[in-house]
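Below are structures written as structure tokens.
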Structure 1
Amino acid sequence: MKPASFIHHRPSTIDEAVQLIARHAPEDGRILAGGQSLVPIMAFRMAKPPHLIDINEIAELDLLEIAGDALRIGARIRHSAFGRDRIPGPTGALLATIMRNIAHHPIRTRGTFCGSLAHADPASEWCAVAAVMDAILVARSIEGEREIPVRDYFEAVMTTALRPDEILVEVRLPLLPTGTRFGFCEFSRRAGDFALAMVLVTMRIEQGRIVDPRFGIGGAEAFPRRLPQVEAILNGAAPDGLTWARAAALAAESLDPLEDAVTSGDYRRDLVRSLSIRAFTQVEA
């Protein structure tokens, strides 16, 4: 199928874009960045927005820089940008590793980091990164700018705190400290498919003990989240098989899994348990 007819707007400034979305949001006007989520839905006519506000001409949104202790990511930054050694340290290494797990190369060259968070698919790798790293999301509307902590952002499957008349213009990720190790593992039925579950863990190891652990899951629930109860088991423990097994078992038990006709909740719990062990093993390497 082909999309229903729409009017294509190409603003050149953020102010112009927020004026357009304020005017057309009541008619189901949408923001277009990479289009890797919106355009397929439009092609199946599951969405018929009469207005598309295309933000690809807004140079202000082409932002990828370190400011203080955070990485600023603008709404025009593509997935593939994180594979060019542009970001130093463990933060850059983590983002480059995860980027390679996103879909296929053509999608990585067009889809955007902020677009993934705006769409909020449970299987989004970047949504899991934002949740685990305590991101701050910056939304702009005609009323001004507001910062949304990630803990207040995700509400349900593909449902967020972003208002229809707001544009997600930037995401700020706190930088990981020097010496941080990480592990990331996801499972999909075919390479490039949506993940049925994923696990991301970061930590430092000092004097044979785990310090500052962060542990989160994605894909398996309605939205990604950190699991503080798992982090409590990890914190101060020895990085060994017994710790990994205890943490993985608790992660599986703590799950409120998605279920569908072919994937049961128990299957997703088993996936999270197995993926957790694999992610912990990557930390050891």
Structure 2
Amino acid sequence: MTRSTPTPQTTLIRVFPAPTPEGKQQGGNPAPITFEADALDGDAMRAIASHYGHEAGFILRPSSPGCDWRFRFFVPHHEMEMCGHATVGALWCLRERGLWSGERVLIETVSGTVAGEWVDRQVRITQPAGEVSVLDADAVAAIAKVLGIPSAHIQGEVLNASTSRVKTLVRLQSVEALDGLTPDFSKVEALCERLGSTGLYPYAVVDGARQVFAARQFPKSSGYPEDAATGIAAAALSFGLLHLGLVDASGAPITVRQGWAMGCPSEIGVCFRLEAGEVAGCWLGGEVMLAGPEAAL
């Protein structure tokens, strides 16, 4: 008897919707998550990402011993090694379908093994310790030009930071300045190529005492000009903030608000993982919801 191949099924969700007085219906980053994706090749996965116009996550059987699932990630233009919000969203979908009870699991990705768990009614996933480097004055001038602002409006050091992918962190003087950015999107890809980065991530301090920050992400080459919530960038930002002394080297929560200027308010939670009193990585998590009634699990 020949066993039939399971049919891939795609569910559209929103990851990291922010709590607002208007509710969460328009918040978060939309993500199509496809179950039983083993029969799909890379072209088919990219076609799904292109159809929805968002980062897409695909759940497959693991190929590495000890892992529970393998996830792949695509944007309309290419495959990505890792996508934080799609990983959080895929685990949430597995739990909603009764395929995961919430205990710690290991996920195989192109960028390495990621742990996931269910804590305080949310999914959270691990990211490794970040790497941070300071960019020179010529790079800062080029960044300011693409962002459409004077270099003097940039506060302090501009950093390249990475946990899974490199993001360029640019501090602005206020949330109003951040929301008012009008980048030259036609030049973002070439600039990121020059910087060795996968996206510009300008940010501003919202509440330093509570470790709350606002950010926007302008990706290098994803098929859209701005991202509503970027977990990998939020994780990289946390290590940049640690380098700058703007957050504590503790397990205290760090909140990154993104997508507000787009009308897609999002909120990403990060906290450092400590081993023997030293920062060994971070946890990344937040809320998830179905994108609409048509996206039934």
Structure 3
Amino acid sequence: MELLAQFGTDRQREKYLEPLLDGRIRSAFAMTEPDVASSDATNIATSIVRDGDEYVVNGRKWFITGAMNPGCAVFIVMGKTDPSAPSHRRQSMILVPRDTPGLTVRRGMTVFGYDDADHGGHAEMIFEDVRVPADHLIGEEGGGFAIAQARLGPGRIHHCMRLIGIAERAVEMMCRRALDRTAFGKPIAQQGVVQDWIAESRVRIEQLRLLVLKTAWLMDTVGNRGAHTEIQAIKIATPATVEWILDKAIQTHGAGGLSQDFPLAAMWAGARSLRFADGPDEVHKRSLAYRELRTYMEDRA
């Protein structure tokens, strides 16, 4: 929705954004591919070729979140329109309605065995000579990489906000379980190691919360570009930290923490997957380190 609001034409907004805002349809963002390292978006191999008044899309995507939802009516697909252009001007984005001939949702993908069906699930999709009108292109040819970066900033902070909520729930469950369970004659809440987990969890949540709030404030005041460093910092720190908190909550629950009787295992799988989603840790660290080094590189110039 943010992408269409920022970059869509009036006609695209009327046809797709308004029903999305009303909750009448759902959408999915199709970028990740199985045959390339999609952490480098310049690798994307799906082709989007102009043919008269249409574009023809060919390629294979996977882990397309929300694609399994029956209400998902349109996909925003990222692919190459000009393989010979400079690396960051090869990609474009186009709207592909779900019922377009040649588009096949091949299968649902699992994450650590979970199908994430509560929000539609992730899909592998095939595009075989999929034809869409030329006016379904979002922005200009070659603008896909810049559009993706504009979309991913807000997407990353949304992930981190949700993760903080997950961490709060995990701490609550950890405290209740520690008070209810008895081992060696006393509640495990009296064990120093469990108290350490609880205290450390609270400290880490508050650190994350402040960093995410600072990032949100910067996005509001100086824009996504001005908040670039902080967006990368929260994307690195939040999933890994919440994964640690969930690990301790699972440990406090004993074998039950691994089971379907508690939500902790599924929450852990979700937190772990977010170390890949919208860019893996390593890519963000590489970029963040370069930004830090650049100041000192300029001093030497």
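Readers should treat all values here as calculations from the given coordinates under stated rules, not as data from a laboratory. Note that the structure is a prediction, hence the values are computed from the model and not measured. Cβ atoms are built from the backbone, for glycine too; each structure is taken alone.
If helix-only ellipticity at 222 nm (-39500 (n - 2.57) for each DSSP H run of 4 or more, over all residues; to 500) computes to -15500, which of 1, 2, 3 did it come from? Structure of origin is 3.
Comparing distance in nm of label points 7 Å out along Cα→Cβ at positions 53 and 85 across structures 1, 2, 3, the highest value is found for 1. Which one of 1, 2, 3 has Rg and Dmax of the Cα atoms in Å, for residues 109-148 alone, as calculated from the coordinates, equal to 17.7, 45? The read-out was computed on structure 2.
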